[in-house]
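Below: a set of structures, written as structure tokens.
FYI, it's all coordinate maths here, none of it is from the lab. Model, not experiment: these values are computed from the prediction. Cβ atoms are built from the backbone, for glycine too; each structure is taken alone.
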Structure P
Amino acid sequence: MSASSISQSWLTALRVYTKPQALRMFFLGFSSGLPLLLVLGTLSFWLREAGIELSTIGMVTWVGLAYGFKWAWAPLVDRVRLPFLGTVLGRRRSWLLFSQCVVIGSLIGMGFTDPQAHLSAMIGFTVLTAFASATQDIALDAYRIESADVSEQAALAATYQTGYRLAMIWAGAGALALAAFFAQSDNQYDPAAWTFSYCVMAASMLVGVVTVLISPEPDRTVPRETSEQTQRRLTESRLRHPTWSDRKIRLSVWFYEAACLPFLDFFTRFRWHALVVLALIATYRISDVVMGVMANPFYQDLGFTKEEVAAVSKVFGVVMTLLGAFLGGIISAKFGVMKTLFLGALLSALTNLLFSWLALQGHQLTYLVFTVSADNLAAGIASVAFLAYLSGLTNVAYTATQYALFSSIMLLLPKFLAGFSGFVVESVGYSHFFTLTAVIGIPVLILVIWASHVKPQN
């Protein structure tokens, strides 16, 4: 291939980033990523500063299991049209706007709750935020997949992840910086500072609200055979249950198609190989999720201030996240999703070893910069490839439900194990804990190689 042909090939791969749907995903990705750290990492820093024990902080992160069980109500998002909003905005955008408004309200509730005095109320608002955020993810994943062809999913995943990661940095470094700025004393716990910080985070969700309002509803084209099958099931149900009312028949068929068919379709297409695919999905992010829960308490216990953590994440974290997401999209387009998946899994495990090394170095700002930069680069590459992989597994007839199933499985095991992270740190220390999180990522590499040979049945 000539140099001009290679150059043209790269330009073609880059041009997809300028399309409206790719740019739209950047802002929607921001609204999707914002609540996550506010109920996990940033909240853990707040709780630790308020004097809450590490073991309690670890168990509080179990609210993140809402992301792991979102498949349970995904059929509602997939099939139910919200009153009024559904008529005005369409099914996908109405669910997006509704969930974003709930996130805004619950974040404000968290901000005005002091965990020292009202820990139970804080957990309640945190649970509500997590459920609303997970619902937003269900609708947004379906919106993203239905907005472009399969060939463009890696690029949409890249811009989505860029916005998502920037939001996480804003919800992490930004929230910490705001809490430090509003605090009246550097050495004393100030709940009012966290109130200001979380209210600013709630206002930041307006980025997603505005994007939803000015974006078009995706053109959801369901295969003709799917519609014909629905009509056949209605006819068969009427013959099988002649005494049932038409409404009851339609409801039973709707429930079967909404709650059962998405899962049956997946296992029908992949047969027993579905177990390999599900095992990969369940473990791919296990290293960084389990490690990430203890990252902020680790920084604080190592002696880093909120300002230092915020500065490192804001500057180096942003740059490396953007670079990682961009490289992930390009590498996926040029070399394939599975090879990029393997690279992302390998880098995620290796960067966890850097945290183990940092634990032995102590309060060294330069080492923190290097570790955070490498971690964000690896996360950007891995996340983009993984999103593209999951998008390619879905059937357009059951987009929201199937993707919710995949993304729920992706987080269920890692977040469950993350709930015990505080106990592990208290038992073996930070250095050994981070080493263990790297080791548990090794089986993932084997599963990626195995899954690369799995093809769906026609």
Structure Q
Amino acid sequence: MYDTIIIGAGMSGLAAGIRLAYYDQRVCVLERHSTIGGLNSFYRLRGRDYDVGLHAVTNFTPKGTKKGPLARLLRQLRFRWDDFSLSPQVGSEIAFPHTRLKFSNDLDLLRSEIAKVFPAETDAFETLLTKIIDYDDLDSDAYSQSARGVLAETLGDPLLIEMLLCPLMWYGNAREDDMDFAQFCIMFRSIFLEGFARPFAGVRLILKNLVRRFRQLGGELLLRSGVERIHVEHGKAVGVVLDDGRELVGKRVLSSAGFLETMRMCSDSSEVDPRQAGQLSFVETVSVLDCQPADIGCDRTIVFFNDSDKFHWRRPTDQLCDVRTGVICSPNNFVYGPEDGGLPDGVIRITALADYDGWGRLSDEEYQLAKLRWYDRTAAAAARFIPDFRRHVIDTDTFTPNTIRRFTWHDNGAVYGAPEKRVDGTTHLENLFLCGTDQGFVGIIGAIVSGISIANQHCLRG
């Protein structure tokens, strides 16, 4: 008999497991995949290590900071700041055809950029900052407010609105075209008020420390152990049945699999509505260079680009990818310490919106050809906004919505899950709870905080 069974060994599931194990709960984390991390995982190909999902850790604050999500998770999980070994960004940019805004982990840079490019909006931007700072995380009404609506009431220049939405939607919005104002505030804080960082060794360092701590505390981690069914009796989850037929019994179940995916597992559930699933999936290309990106002028940490004055945020339906907008990131462009040295290879990663159904319909041969074709198209799209790096490429890889589906099991390969979030983590069963993406927190720090908060709220009280 377990106190808590946790479905999914991503950041949120592992964090919840650690938190509960500190209180002597018997906890088992189940993972269908052969490795941990969910979308934020890693693999090795042709002698090189590749991260899946991680561009940068958001919510970065310097060592010694007492407030914010990063400080909170370190306290709650009893890690030291150095355990995550985070290096801050060099500096990033929002790039539209005729206008660019630089930003960093210092909000004053964005302030000065807006004052320079949009001087008439300086006071309005300060008003927006006040609304964001005053936003209450527990205010459920903010999830019913349109971010575009609030921005239109506050700012006068439509281009500034589009430019602010671009990075925030790219890094944490499951809703097409618009986003909840609550999610806007969360993402604004995480990117502009706090900022970007990266562990020198990539996501594997964070995962390694989470798993080590979980196991040190007596937690059980079972890989290749997918859940076929959550067994329900008398309105309660009483355990799970694994894909291989094994049955585990628990007092409560915590799922990071996503709302629809979790409901589909419940033995008492009627058919779920697939229209509730998220629609936004990505394709990402990785280019290994024969030089450092900064040596050829690619010196930004992240560039969020869009090819018109109107930001495009919708699943493409007439082609496999939409390269009108995207994210360009280089893991080389962080301020690593002297003890780290430099990364062995120069790397540029480019992310674009993709059509899950379209990629899923391809034969194996068509799939491989499409990866090559869309690698070329995403590289060409990026070269409109950064120096052309293509003649320096010595190795490549591409992952698609199929890859995301395999790593996360999310419907439609939806990176940010379903548009409707369950902020309190509750379900129709009194002892089945959600954590992770569909609880409402995204990104590495957000996912970890989600696991902690749901564990605290529902598994450690009473």
Structure R
Amino acid sequence: MFDPVAAIQEFIRHPSVSTDPSYQEGMSGARDYIAGLLRDMGLKVDILETPLHPVVLAHREGPADWPHVIIYGHYDVQPADPFELWNTPPFAPEIRDGRLYGRGAADNKGPLMVHVAAVARLLEQQPDLPLRITFLIEGEEEIGSPSFPQILRDYKDRLQADFVLLTDTLSPSTEQIAITTALRGIVTLEVELTGPSSDLHSGIHGGAIMNPIVALSRLCATLHHEDGSVNVPGFYDDVVETHAWEKEEIARLSSDQEAYQQRLGVNDFYTAKGVPPAEATRLWPTLEFNGIGGGYQGEGSKTIIPSKAFVKISCRLVANQTADDIAAKVTQALEDRCPPQVKLKITRGHNGNPYRVVPPHRPDTPEDQDPSLARAFDGADAAIREIFPHPPLYLREGGSVPIIGDLKRVLGLDSLMFGMFTPVDNLHAPNESFDLQMFERGIGVSERILRAVAEKR
């Protein structure tokens, strides 16, 4: 009998940190463990080599007229540092008060195991279930999935399916589940300004040249209007008006703005054009400064004019915007506004396009929506209403999962995403955990989704 909690625990014991080469053994162990589980369930498993970390591709085959679902997940995790802030070792999973603690418990080993357990139970109960299932599990999600698009292109023929099912998104709480209808895209840029060829004595040379920190501060200040909106020509051109039903779903979200403000430790919110915070983080694009530096950073003072100053910028994008277009527009604005006394260098980092799917029975649902996807959404809605205390919310999410856009762009597939982790799970932080009641409920939802797709073909 498959024990899903024991399976997560064993999965967590493999320290699969993709960004650090010293964890290669843990990466291999996690990959081989999940591949072995799927193989034991009767699936045909292939390990697809990449320049970095292999992809696990596991098929349950069947007649061509059976529906085909791809289940996505990732076996890599974030670094666990700082280790001293963990109450228990991050790769020695422990259950306390109904929660499983360990790195990867919520992102993404626990949520991935929701679907592994659901498939295992379905096949035990109904070995002849008329459904083709493919698990597509990568090891590079936490480092931007650099190998993933090529895998999709190389194996496109084997990945022809009806839709993608995954749980790598957020829900408001363990009692209130969100079906995610959109993810913001992302563009990152690093901007470097160079003045003098080396740091200079600020007394001997001060007043004669442009200080790169001053130039950078002025340049950054031009990128927003006083009302908080982005001051880049054309930045909002492709943003489509939000449909009324989406704002109604946000209004249903139980959100105490004062409590949210206190939890963040801010004096007040500052949103573009004063829109509500819940809308600002889900419906609107942004331009943020993620890091800034230049000159002396040590103890005491060092009276110099620095040679260089830098800022790291990220833009979150919403539906109909593209990473290439926004990167070009921000770059042009920086070039046009940079003071002539300094040299400008812009380096583009990782990026991904936004993604949006419209559930069935909405005024803007596409007429040609795949019927299997529509059945999956209906199955998820019915299952969540049955299993959880509240009906689902249909929400755009503020974060970015670029691979979802890749699945749409390369394979033409939409995704059904329901959130299994919550704000208290400490993703990417010490003492990450996963609620085990949420886990068991999630298995039930996944089972019902897959059964609904199979039985109504």
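Can you rank P, Q, R by distance in nm of label points 7 Å out along Cα→Cβ at positions 48 and 72 and just name the one with the largest value?
Biggest value here belongs to Q.
Supply the structure label, taken from P, Q, R, corresponding to semi-axes √(5λ) of the Cα gyration tensor in Å with the calculated value 34, 25, 23.
Answer for the origin of the read-out: Q.
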